[in-house]
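Okay, got some structures for you below.
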Structure 1
Amino acid sequence: MGKTITEKIFSNALGKDVKAGEYVLAPIDKAMIHDITGPLAIKAFRKIVGENGRVWDPSRIIMIFDHQVPADSIAAAENHKLLRKFAKEQGIKNYDVKEGIAHQVMVEKGHVFPGEIIVGADSHTCTYGALGAFSTGIGSTDMGFVFAIGKLWFKIPETIKFEINGKLGRYVCGKDVILKIIGIVGSDGANYMACEFHGETVRKMNISDRLTMCNMAIEMGGKSGIIEPDKITKQYLKSIGVNKEIPEWVKSDEDASYKRVVELDVTDLEPQVAKPHRVDNVVGISEVRGIKVDQVFIGSCTNGRFEDLKVAAEILKGEKIAKGTRVIIIPASRTEYLKALRAGFIEIFIEAGAIVEFPCCGPCMGGSFGLIASNEVCLSTSNRNFVGRQGSPEGKIYLASPAVAAASAIYGEITDPREI
């Protein structure tokens, strides 16, 4: 019996054949912390090794501030201070507040490579699977353990295979595909499984859409999201200065064993929207068209890349945001911000009446600016719409693609971008 890509990654890391269901103490290639989870990870690390202990390998640990940047409270400022001190003492790479959202920065700065095992103290670490790595979110206590010994216990996950075929229509993208999938399998339909995305639709996707797909694997309970690296992966890695050859073994065997196979034809797929207050409460846009929105948020680690901003700019060019509707746009990283700036997108957004912020998580987690009040509705390109996620627990969040978000901003209500 052949192996899945996940079984192969663990087998390679351990130097022996292993399969799904086995418990292993696996070596870690990279570990990421940010400003919210980092302090707790440091606390756990200190309990394990003592106040003067050293991390196992500072070159493999990456620190990024993104959730509360610039510091929006004294508590946040103190956390930043603590993290800066720790990074300096340990010789850890610290991007501080300068670069943007952790998951985008990890990928674009070359910290992710096919076949690696990567952990992050954030649930959306599964994003990196878009490049063919096994990446998953872990708790801060587990991260303290990783800091100490460079390894972590895993139960090698079984894999659910998603076979996605068909040609995506105009203004239908990876966000719509993953929302549709989550609606099909449910929020717990892939619990502790590696979500492996296949098919002609995925093979034609750019890296941005692939990152979006893998980013939201956790929203159906997935341990990871992963896509086999191909020529598009190789081209992307080359574009960011990573010229290493991708190992040929980083792919699933044809006779690999899957827990479940889900097939989806996206040929006639309409834009998808997740209604409050569950990510799996997904419907086609025709069912929610016309719902009034008070705020539109375009950004986050899910949909804040250049390609997302390009679609939004295309729709908003020469238009004005509807009266009574606020629009917040946040590029996912400084690199993406500069690309959008040079392309003229920022000017388009500001002329339309949007607020453009420096790269950070912003209102996505409800811990910083741009929160919604009671009975307000936010249409967001982020990944979660739980009660209170972006402000008042009496507010409502709808999740959609950048195209839907931009079109809705013009009319002040949920709008199908294909009809404008």
Structure 2
Amino acid sequence: MDATDLAYAGAARQAQLIASGEVSAREVVAATLDRIERVDPQLNAYRVVLAERALAEADQADARRRAGDARPLLGVPVAIKDDTDVAGVPTTRGSAASDPAPRGLDAAVVGRLRSAGAVVVGKTSVPELMIWPFCETAAFGATRNPWALDRTPGGSSGGSGAAVAAGLCGVALGTDGAGSIRIPAAFCGVFGIKPQRGRVPLDPGASDGWHGLNHAGPIARGVADAALFLDAIADGAPQGGFAAAAARVPGRLRIAVATKIPPGVAGRLGRDQRAAVTATADLLRSLGHDVLDREIDYGLAGGAQVIARYLRGVHDEAAAVPHPERLEPRTRGMARNGGLVPAAAVARARRAEPALVARIGAVLATADAVLLPGPAGPPFRIGELDGRGPTRTLNAAIARVPYYGAFNATGQPACSVPAGFDGAGLPLAVQLAGRPHDEATLLSLAAQIEAARPWAERRPAL
């Protein structure tokens, strides 16, 4: 296997190759770092690359393997989103307003990855304070989509999505407060899953991020890679683990198809994006599943619940940075808007969560999963929203990605599944949402789609 194929192999295959001794961890990590050095100047997926440290960790992984160590991610190169602490590295959160001092300890999720044998190769780029579904900052520049360098990879885990799509890591950590794992996965043509709220531990201070909207999970080339990653970092895995669930062929499932945009969003579903849902529904029928149209009644207040928690969360994060005067003007405007959301409104939104769970649950009472659109349109062009104020930018963002936030408000699992490409060669995606605590069905179903319609074989021309 040549170095490029090795870099693109994905976490599960890389782990197998290292465990068998067919390649060394150092070879895998060196191939990844070489690709980062050659390709990332075009993408800006990484805020910082930890090359020397990663090679030293790879050598340690090889020594462990020779001693009989069989950790599941032994020697696999992983990327960490730059809102999550890695010891010895600053966590900038995409902003010059953040504390520039290196962190003293790994975040809990990073510690779990290290315990599983993973090698941290770097920290990936984010928009300032993880606010937007695009990844452009005054402090660190724009991150670009590997499939089209004039387009965003999405956000806020934009660097993680770009790194995975371009073969710059075996798997990447993302966080998702209103689609921030699923949006970059969709725009970059890879797989991403937001697990059940609380499945992956968040450190104190982040555990109730954006008033309960925030989750952590993987962005990966394939479903098996994401499942292996979840087995390393998540609590309460199903019997046999997430990897076993992904390897299991699902029985005949009932799949509801819902394309209605939640109320309050001034947008529409694009033709290509609607066609991706239709084609996926047809594929699921051909695989033996019962597929029915069943729209979700989000309720008139469904979107408002998400927005209240999100805006107040942005305000709270901006208030906590050590140098608020260095925030970008648009971020300061978002923080001011968030300050207009009173604590009572956030409390009402939290109290209304069970009602939204029940509305979505009414569909899942007669279906095993829901098939929804991914983004409503293509990735934004780099700089497309420059010069817009906070409200105009927020409205444009919501219109492009309206289908994600409800599942952050309810906390249930949801994933982004690649669904081909549009006429311009940009990735298309659909979303699958599952019953609470049922990542297993989503992984099994997504893996079946992947087997029938492989996506990882196609690579961007970089």
Structure 3
Amino acid sequence: MSIHKDDKVMLTVDDIPTKWYNLAADLPEPVPPPLNPRTMEPAKPEELEAIFPKGIIAQEMSTQRFIDIPEEVRDAYVMLGRPTPLQRARRLEAFLKTPAKIYFKREDLSPGGSHKPNSAIAQVYFNKVEGVEHLTTETGAGQWGTALALSCAHFDIDCKVFMVRVSFDQKPFRRLIMEAYGGKVYPSPSKETSFGRQLLEKDPNNSGSLGIAISEAIETCVNQKNTKYTLGSVANHVMLHQTVIGQEVMKQLDYLDIVPDYMIGCVGGGSNFAGFSFPMMGRKIKGEIDTEFIAVEPTSVPSLTEGEYRYDFGDTAGMTPLFKMYTLGHEFMPSPIHAGGLRYHGMAPLVSLATKLNYVTPVAYGQLDTFGAAMTFAKTEGVIPAPESSHAIKAAIDKALEAKKNNEEKTIVFNLSGHGLLDMVGYGKYIHGELKGGNGN
């Protein structure tokens, strides 16, 4: 097999974006604001200062198209492995015998193992410049917690992570990595908070959820001096920070003179999909391209495909503002699937609005199908993907097979948002025939 110029498209550090892109500036409808649950009025900036620094609040509420990336953050992006390659999946194409071209963005190469540090390093920076000493957060599969612990070590800030209990048990090495970076990690629900203790009294075997972990992190934040809360998805500012991915992809596709037919990402809260697709989606909104943007979720947590578009809390205890989003209800308890990063009841308001306006096509797959796609990808391309990313791979394979059936030369680009090297318990169950379908572990 000959080497071609599109086998791997590399950028230089000078190509790291200097600004974040804000899709809210280009959507034909304004993003519905978060509501204060007491007044049911749009939340005022000062009402968010108990949990966020002012710099993050300004980004959360901004409708400015581009927001400058501080040089300290761009410098840290180099440490995190930016810019990342765009790679051609030639062996997968050959295995599928498809005329389609398949490309994937390598967000699995960061020290944290996923795309999550793109926002973590930015959030920690803005807290650091305002003198914050302690940060709290939640994590599902552990990728966000790892990213925050890494970023807190970089900027010398204390870090507490509430990790969904089922993932805490399934993925002990992610917890150890967080601890290696200096983070303190608690299984959620935990005995560290009154909400956690309340849930454990009702059910000592509660497997947890991202909504519960968010509640515990926020409770800790408001009760500890000089402490703020961070989150790895859902919020507008997180979508914003992740657009370094999509801006790099656009440069790489421009180099190849390609406009993709499909751009695909997995969705839990929406951060990697948004970061990967929003910059290109801005071109579609302006009528410049006709790319289809496909968001892939688990059948067991089908917020986009089966949820309601309405205001709901971001956490289980009802401590957050209300967000307009596709939601399964903030008390929804997801099945303990191995794609822990996708076990969230709601979808980011920006992703939700883009879906409502038909700029996003949502699809859902069961756990066995996604692990099967992951195994095919590992055997052909040599990369063991995170269970979350495997949802995007499954959709990419399906589109490639559809192109084969129709004898069409389609171009498919997906985001490989994380590696699966710490998810081998799930892979082991799949390999040995012990993994259940979409609704079990």
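Read-outs: derived from the displayed coordinates by stated rules, not from any lab. Note that the coordinates shown come from a computational prediction; the quantities given were computed from them, not determined experimentally. Cβ atoms are built from the backbone, for glycine too; each structure is taken alone.
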Legend entry - Test item: Cα extents along the principal axes in Å calculated as 59, 57, 41, pick one of 1, 2, 3: 2
Legend entry - Given 2.0 for distance in nm of label points 7 Å out along Cα→Cβ at positions 41 and 113, calculated: source structure among 1, 2, 3: 1
